[in-house]
Structure I
Amino acid sequence: MNELLINVLPEIQELEGVDFSAYNTPHIELLKAFKESGKRGLSEFAEFAGDRALVGRFLISVLQYLLIRYRRFEDESTEIPAFKLFLTLKGWLKEHGFEKDYMKLLHSFTGYIVEIAERIALRGLGIVYLEEARKLAIEAEETFGEEYFTMLKERAEKSLNALHEQHTEKGKGEREC
């Protein structure tokens, strides 16, 4: 399954490390046919499938699977792929006229995205994830106006500030040597 998913989403190589043994999709034959066609990438897949709504639902199902593995099994291998897929979905859904579906994702999953970004950043794998999660929390706060999203924004900002301070202190110590 990993190979089939990477064929559709080659920019998310981290999918290779995720256990997809429990992932069940009705689109397996479509994924296999696409791979056999020699084509690669999301745009090519959407053209091959011929149904943008089907492609959107498929991508959302992959995101949901990744988030389930993350929450239920605390599977770190899903963190970066879930984050990257969320951003891919944001662009893809908006570009293809599925703004309402993106709004549902933003409302439902921004909390997970902020949490995942914190974990990625704390492991030293890139503060940029946390910066992007903060932007998503701001977008959700401005879009929905709910206190929950204000709290997520503040949480992301607090984590960012702590990481920046940590890097500043680390840099001072290295310069003093």
Structure II
Amino acid sequence: MGQLLLVDECLTPNRQIAMTYSGPDPWGIAKKIADNLKPYFHVSSSKNGRQRINWDDAMDPITFYARWWVMRPKSRFTAFWIEMWVIGNKSKVNNTGEFTLYMEGKTKTEVSGWGILLRPFWLMYSYFYYDRVRRQYIESCRNQILNFRNEIKEHFGLAKTEVPVHGVYA
């Protein structure tokens, strides 16, 4: 059996995007992300999760680190993999602080079959159909990440970024 795996970065030429916030309730980012993953990306509980949450409350300010992931299927062979992580701190006294949110996304396409037949089939399928669809998947993945970042920005009162419907984000 042959296997073909294509992985494309959604945010090229950058691998990830970052957003920095400084102000009241920086830990609110964790609740906002956790509450919005399923409804925003339209996935079930098994298609998203929290990898870890670390706290260090021994000193002032309290530091924190949290990481989430989402896997959103787009077709029988393709899925989006989106990861986000937050690094920040907050004061014990007045609950102000800062965080930096990082987001990164990939489209993964996996096809398997008989090795001898897989390559010619894939070349024809890719040439006639899948290259256009793959480009649309990458754009869709990028736009979903940027729109989710805009939701976070709106929650914290930051200026939104315009996201194009089609084409390359500049």
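Derivation of every value follows stated rules applied to the coordinates shown; laboratory data play no part. Since the model is a prediction, treat every value here as computed from it, not as a measurement. Cβ atoms are built from the backbone, for glycine too; each structure is taken alone.
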Working back from 3.6 (distance in nm of label points 7 Å out along Cα→Cβ at positions 26 and 42, computed), options I, II, answer is structure II
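If helix-only ellipticity at 222 nm (-39500 (n - 2.57) for each DSSP H run of 4 or more, over all residues; to 500) is computed to be -25500, which of I, II is the source? Intermediate results must be reported in sequence, preceding the final value.
Values: I: -25500; II: -10000.
That value comes from structure I.
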Re relative contact order in percent (Cα under 8 Å, 6 or more apart): value 27 computed from one entry in I, II; matching entry is structure II
One of I, II was used to calculate distance in nm of label points 7 Å out along Cα→Cβ at positions 34 and 58, yielding 0.3; that structure is I
